[in-house]
Structure I
Amino acid sequence: MDPMVKLLSSQPSLAGLDEWQVERLAPLARRTIVHAGAWFLRAGDHADRLYLLTRGRVAVRTGPPPDGSPVAELKAGEVLGWSWAVAPYRWRFDAVAIETTHMIELDGPALAELCRRDRLLGYELTRVLLVVVADRLGMP
């Protein structure tokens, strides 16, 4: 099995996808590391990535301290970023690595195109993102 397919398949957020769907995602994915203290998403910047955290922790905030309020603290197994899927494709929050964080980074525009071509995969990924949004809004 391709190493990226294996890594994607191990992600809790993608558990509902079939193996062939995960195989379609693999070419759009790459591993990335963000070091502790690095701000890697800024509200208002162009959003073109979806992140799946594999190790570490990230704080999602409405802005940098002291004025920015915390929105969520994410850990391995969680998803960051849905703004790539919704016009105007701008990040709505800031994100900073609390500790060195390993992630799978998926190319947002390529992912959106894949979802347009493969409606079933698009539906499944939409379900994943809706769970993320509901969770961040504190909905049961």
Structure II
Amino acid sequence: MTLNQQAQRIHAEAQMSYFAFKHPRVPWYAKVVAACTAGYMFSPIQLIPNFIPGIGFLDDFLVLFLGVKVLQRMIPADILMECREQAKAADMRRKDEVRSRTALIAVLAVALVWLSVAIAASVLIASHVTLAINR
């Protein structure tokens, strides 16, 4: 498994934890584990500071890994699958939204270039016509 695939898997598990926290049928103690896991990820106080190269994010990954494993044991399988499906759907919507923004930016860039070329060509033609009339 490549590093990119592992990062995507970690991201998917973090999203699953978020949806599990919001799910109404998840037990309160599982929600506490999910909240503590997310809280540690965003906390400025950590066991190993993130600015240390290489191992700075190791404790973050360890806490996320352990938090997800504990959640998998606490949450019923059907709810866990539902949360994973919600995370997958949210990821698909995010990717579609990014593609839509990219397409819009590309269209605007092409239109801007076309407009700039049209204005430059009009100015050049006008200057040549003015020179031809003045001769």
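Just so you know, all these numbers are worked out from the coordinates, no wet-lab data involved. The structure presented is a predicted model; accordingly, all values stated were derived computationally and were not measured. Cβ atoms are built from the backbone, for glycine too; each structure is taken alone.
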Worksheet item: Which of I, II yields 1.1 for distance in nm of label points 7 Å out along Cα→Cβ at positions 67 and 83, as computed?
Response: II
Worksheet item: Which one of I, II has P(r) over Cα pairs in 10 Å bins from 0, in percent, as calculated from the coordinates, equal to 10, 26, 21, 13, 9, 8, 7, 5, 1?
Response: II
Response to the item:
If P(r) over Cα pairs in 10 Å bins from 0, in percent, for residues 3-50 alone is calculated for I, II, the one returning 21, 41, 30, 7 is structure I
Practice prompt. Please state which of the structures I, II yields -29000 when helix-only ellipticity at 222 nm (-39500 (n - 2.57) for each DSSP H run of 4 or more, over all residues; to 500) is computed from it.
Written response: II
Fill in: Which entry (I, II) yields the derived value 0.05 for FRET efficiency 1/(1 + (r/R0)^6) of positions 75 and 123 (r between Cβ atoms, R0 = 41 Å, to 0.05)
II
